Structure I
């Protein structure tokens, strides 16, 4: 289990590397907007205050830089000289590539062929060598393990690792420093690195805030696992169908699940229509860009208030903003 001291050490390592992203106050619009038929309506004016933790403003457009840099920085000089390898559908790939470049380390990233072009191009532009495989999560890590054995690369996993969790936990530390009396924190759940770190930081700091994970219904393995008390794995075909490409993991990591069981209060899921609406509303009313994976927390706030604890001051982590331009254009043209 990650300690508060590990998260604080990661915070020191990240000074001058990761941005200290702001909490942006969200002001709901006048209650005149209609939502699509498959999206539940919500009266936002009856809720407490909400702030958006804009991790989309990181140099790579997502929180993943935090964990990736902390992991690579923890290697010895000899280990770094061997090069690093990771596996990711996009944002972690960019995080590893950025961190490796900053530390002068060779990076190889295994990515699915269906990864968004904007993320694949950005990873290559940061100097990483890309190896592509099929859409299944297992294909990515198996190929990375194989190449690591062949070439001696150091593995930088996307979520199931203490140094990764500690790095992501710095998001939680910043939330508490900027909003000490926060009583509800919403964080996306993919493999579980972010929710593990944020929940550990919040609870180990002594905060009474509730920490709720959010994921797409089509990739709700974490919700099922949390409710069942054991890790549930979903088919690759199902999780690959969600718009939230950063949350297309078939199961959470074992270390992450341990943190969830100790520090997370609940996990809820949102629909694809709700994600699209949240993307549009956060741009039009929050004035920040969220990719589908980053919009799930805002979707939960907008449409699942009945599943959330009552709160006066809530923070929703907008984990990334690396959305395809074509998708953004489509979403902005939709109604609701």
Structure II
């Protein structure tokens, strides 16, 4: 079995390849070719949880992620994870790798895929809500699929927003509203317990990506936006399920049309219908994304002879 550290995973995972791999993964998922049971979670102190996310993809293999979400963390990542890859023919463990970087990167890559599928081609203004790990990865990923001339960052912590703005060449603003007014693409990446994406602040034709999660909250996006937008999700079965598998924004069951990313990739369902239509990608994070990312990492590790090989019997 190969063991891969976070630094090794960071070096091995190619973001552009990952966006394309997620397109294939979601196409398989929507076609019913993948096996992905609903996420389960054990709840812990400080609103924390430990989730288990197994999945099988014909194109990428068999893997399981164990992930923690502790939204109150300040001295370390709020999301921390491990991914184990198994031989799909005999079940033998093949690799154990850090999943923290994969979680952050595949989440942003999912938003990049949704933006590529749904955002207008002439988008210029990007609003990033939040200033943490996901905000940084989204800034990098979204610029791979659209060209932005203005990036606004809003955060509850103005100093962190200014730090991120300097790092990515953006501008810190004072409020969620100021960031959203006139934005063409939005990346909501917070642990907000109340909606911070509000319909009255959204410009016609905007595309919103919302990836934030907080087990004790009501979600990042308000009900009016959910009702008006064309909503894209990774999996209806996952997103519309009760939390922790599903998104709290859909807990009351009141929503408009919901399509899956895989349906948009395959063309079996239409995407944006007009220039002024509001589109929303609501992500809960699904295991097929982790499997696709882990497969890319493992293939690159084997190709470059990276990682430490161990025998499990040595550890007993």
Structure III
């Protein structure tokens, strides 16, 4: 890791940031998804992944699997996706089209052109081993496979928006994910009983106008599959989603938190055939650990280890007697 002197003097190993550290099998053989030392993800520039949308979707799928496997990951922004080249020696350079905040930071770090404030992020950064990533990817895939068809991108956006404190966006994505899981549970535990239902009954149970999400939750509760607490949670989330969609009533942190918990409880129950509501609890824990909804941090949360001089402003004790502009009508007055 870079020392403080390395960071301040821009003498850290920028070459290593370009180096490939591992490859993931993501179902595109004979190619793979590469992971650079600085966390940059790389896909081959095939005809399919020359499309920003396709590359974005594949990245999100992999990041969602890592998240479910226990490693916190966020969805990138579409403009974080760029193009570049990789040498035969296993070093990759991003060359263009990536203008998002995450991509801009990595580009600046690789070129040793970061600002002093950005360079502080290189001091004691988070890191993870290749073995841990491979284990998380395997675990995440196994858990998701138990659910079946699952909107991984929507789940990842839901957790990402939650950590970014965008409560409405988080709730919408998490509720959409919940509805898809609910549909899987409905197919497995209602439509399949009795076995081989008649065509008329199958068509009846498939009618979304009759069998709304609230009706499906009620049936699963009456079949003693859905715990009453999970039922109450999801009912509140559904109402909050409808209030936002139809009346513009934005949810707060507590409601987004209910959406997060309810979504993964439903996923746990579906994956475990309604025997374990905590199968995905580790996902909730790792996401909650990243989210601090407080605007002003408490004294305990502020633990500085290094300082940079901050330019003083009028009124600061270090301003001394330097002249400064005053607009009389904008002065503060005691009340």
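Of structures I, II, III, which gives 1.2 when distance in nm of label points 7 Å out along Cα→Cβ at positions 25 and 105 is computed from the coordinates?
Numbers: I: 4.1; II: 1.2; III: 3.2.
Computing distance in nm of label points 7 Å out along Cα→Cβ at positions 25 and 105 on every structure in I, II, III gives 1.2 only for II.
Quick check for you: by distance in nm of label points 7 Å out along Cα→Cβ at positions 9 and 57, which of I, II, III is greatest? Numbers along the way, then the final one.
On the way: I: 3.0; II: 1.5; III: 5.0.
The structure with the largest value is III.
In terms of distance in nm of label points 7 Å out along Cα→Cβ at positions 281 and 305, which of structures I, II, III is highest? Let's see the in-between values first.
Numbers: I: 0.9; II: 3.8; III: 3.1.
Largest value of distance in nm of label points 7 Å out along Cα→Cβ at positions 281 and 305: II.
Read the figures in this text as sums done on the coordinates, not as results from a lab. Every value quoted in this text rests on a predicted model; they were computed, and no experiment measured them. Cβ atoms are built from the backbone, for glycine too; each structure is taken alone.
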